[in-house]
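Several structures are given next for inspection.
None of the figures in this text is laboratory data; all of them are computed from the coordinates on show. The structure displayed is predicted, hence computed values, not measured ones. Cβ atoms are built from the backbone, for glycine too; each structure is taken alone.
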Structure P
């Protein structure tokens with residue numbers, strides 16, 4: 001099944017109810033990455049289409065309070081925490097079920113392995129939707145979770161993949177009722193017309209320095225080491241460039257060691273975990289993404305919304321968003337020479353950077369806004385709840 005089957009609903013569907021339907025989103029996470037940003041945008045925009053959203057987090061009792069819930073709460077959006085004491089905590093499942101009953105939830109929307117599992121463990125009878133943001137299968141543990149999740153998902157009414165690759169992977173595993181909905185971002189949030197003076201001072205960025213920026217978790221799958229090697233190659237020819245790496249993760253110490261061994265520490269900045277992403281984007285000239293695997297990364301869409309020239313590996317849903325040479329540059333995974341040449345091309349031509357950035361912004365406005373994404377999800381809720389003329 002494709003989303004085109006739902007598009008016909010756009011004309012026919014009218015919200016004739018005079019009250020809001022309730023949707024509970026559940027995520028088992030503490031940080032703020034791509035999936036959390038998607039949930040935030042859906043929660044922020046759903047009221048426009050007749051839905052009230054509550055966002056729940058499954059929280060391990062030993063973990064701190066989920067950070068992404070704090071962001072939602074700061075925006076006045078309702079949240080709830082479901083405490084979890086172990087992997088098969090029946091109390092957690094019971095509390096989810098109790099909350100759904102007491103708060104008259106109409107639709108449950110989950111966003112990951114654990115969330116899917118607890119939705120089934122709770123034996124819920126209401127309509128259920130799951131979004132697969134990307135199965136992580138590069139470890140034995142990841143492959144096991146992927147296998148279990150693939151068996152669970154056929155208990156959901158619809159399963160959403162955020163890229164063609166994810167959708168195809170799920171269909172190969174005989175999962176039914178699979179749809180694709182592209183991720184979306186708040187178009188107006190990320191384009192700042194001038195660079196952040198505070199960050200330029202903090203990172204000691206000079207006016208004539210070209211800044212290549214990377215924003216992601218510091219994990220091996222993001223391919224930072226290939227970007228660093230390409231940057232090192234380019235430094236042999238250019239001195240007025242810096243690499244700004246934003247994010248944190250278990251691979252961070254390895255990357256710092258690599259930069260030190262290559263003797264390029266003066267030109268590489270590890271900014272750590274940051275919340276002011278629009279300001280970070282305002283300081284860079286080129287956005288670089290060298291992932292080995294992706295769905296449709298929010299960081300890429302945010303950079304495009306910020307009118308940045310982007311260079312990205314051709315993985316996951318990225319080729320459906322980036323037309324090579326038109327609104328960005330695509331390179332092969334692990335291809336250091338291609339990455340080096342792409343960065344060099346954009347460093348040499350400010351006009352080329354501007355053209356790619358403008359075209360990237362147009363793409364986001366037309367196809368990848370958070371409001372458009374939210375509407376697609378709400379159309380599915382409509383279909384499940386049969387809200388028609």
Structure Q
């Protein structure tokens with residue numbers, strides 16, 4: 001089993017982000033207390049899969065919590081979900097887990113890095129996005145490009161040996177040379193893992209609203225105009241080639257890792273491992289159903305304080321589980337193993353996949369159906385045609 005804890009706090013919101021977040025920083029301690037209460041209320045979830053393998057603090061901005069608040073969460077995880085149930089943070093036991101915290105570069109100080117290293121945290125994921133200050137300002141990011149290598153060095157000095165960074169490409173007006181600069185800057189940091197995503201204009205984000213409300217051709221054609229598909233493809237191919245040359249494994253559509261440094265937590269989502277999600281808007285999966293908490297921090301806190309949590313639940317039938325496996329397993333370099341499907345779904349999948357195999361977008365190797373390099377760029381189209389309808 002894996003544990004995800006959603007920390008929704010942000011000093012300010014980035015214009016592209018579609019995750020649930022809040023700037024109500026005054027609620028941080030009440031929220032931490034509420035998450036601890038949720039652990040107690042949902043302690044029987046551990047019976048589904050009693051061994052914890054990974055813990056992931058996502059957001060929002062988890063680095064907006066103090067080390068003391070993080071320690072409180074760890075103590076409750078230990079008390080409720082770990083085997084011995086003691087109140088201590090034993091180094092030997094925690095070292096076997098992958099424990100990740102997302103951080104903003106400007107939140108990482110020398111002292112904060114040392115504080116993280118004294119907790120069971122052994123992996124840090126930083127939202128870098130770009131090394132161009134103008135594009136950072138466009139995104140409403142709080143950090144500057146110059147702060148990134150300093151933050152990485154402070155983490156290294158504190159003993160954090162597993163660092164991941166997020167990059168983004170496809171900015172309005174971005175050139176191939178701009179993107180190459182970002183790739184080179186990222187590789188110069190010597191990090192173990194890198195995730196890269198094309199800038200998407202998602203409904204419900206500030207960027208979407210700016211696009212929708214742009215009432216003149218100049219605005220639509222300039223500042224808020226995405227790059228064209230051909231240039232996006234070129235940037236993606238530059239990314240794949242550049243990271244392969246640097247010794248990174250392309251193990252998922254958007255994720256690259258040095259040997260032995262795949263994200264164990266994220267990989268569990270793609271391999272059907274149960275997980276519990278704690279906190280406002282967090283999702284859980286027990287192998288048979290999905291559950292998700294209310295996306296309202298005040299309601300979440302109040303209901304946890306009252307001992308009456310609010311979450312919704314969806315039972316998964318065989319067809320829904322098949323669709324889930326198609327849309328996550330095909331994201332990985334291993335692809336989808338046909339042996340895990342019943343004959344009805346396997347026959348349907350091969351029938352639907354045939355035209356894409358013939359087009360060179362899918363390949364079937366050792367009973368594993370997987371995307372080819374050409375197929376990676378049109379993965380959404382391919383997978384949508386493979387789901388059960």
Comparing mean count of other Cβ atoms within 10 Å over residues 74-81 across structures P, Q, the largest value goes to Q
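Comparing P, Q, where is distance in nm of label points 7 Å out along Cα→Cβ at positions 66 and 362 highest? Don't skip to the answer; put the middle values down first.
Values: P: 3.9; Q: 5.4.
The maximum falls on structure Q.
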When P, Q are compared on mean projected area of the Cα convex hull in nm², the highest value belongs to Q
Which one of P, Q has mean count of other Cβ atoms within 10 Å over residues 138-145, as calculated from the coordinates, equal to 18.1?
-> Q
With distance in nm of label points 7 Å out along Cα→Cβ at positions 98 and 282 derived as 1.8, matching label from P, Q = Q
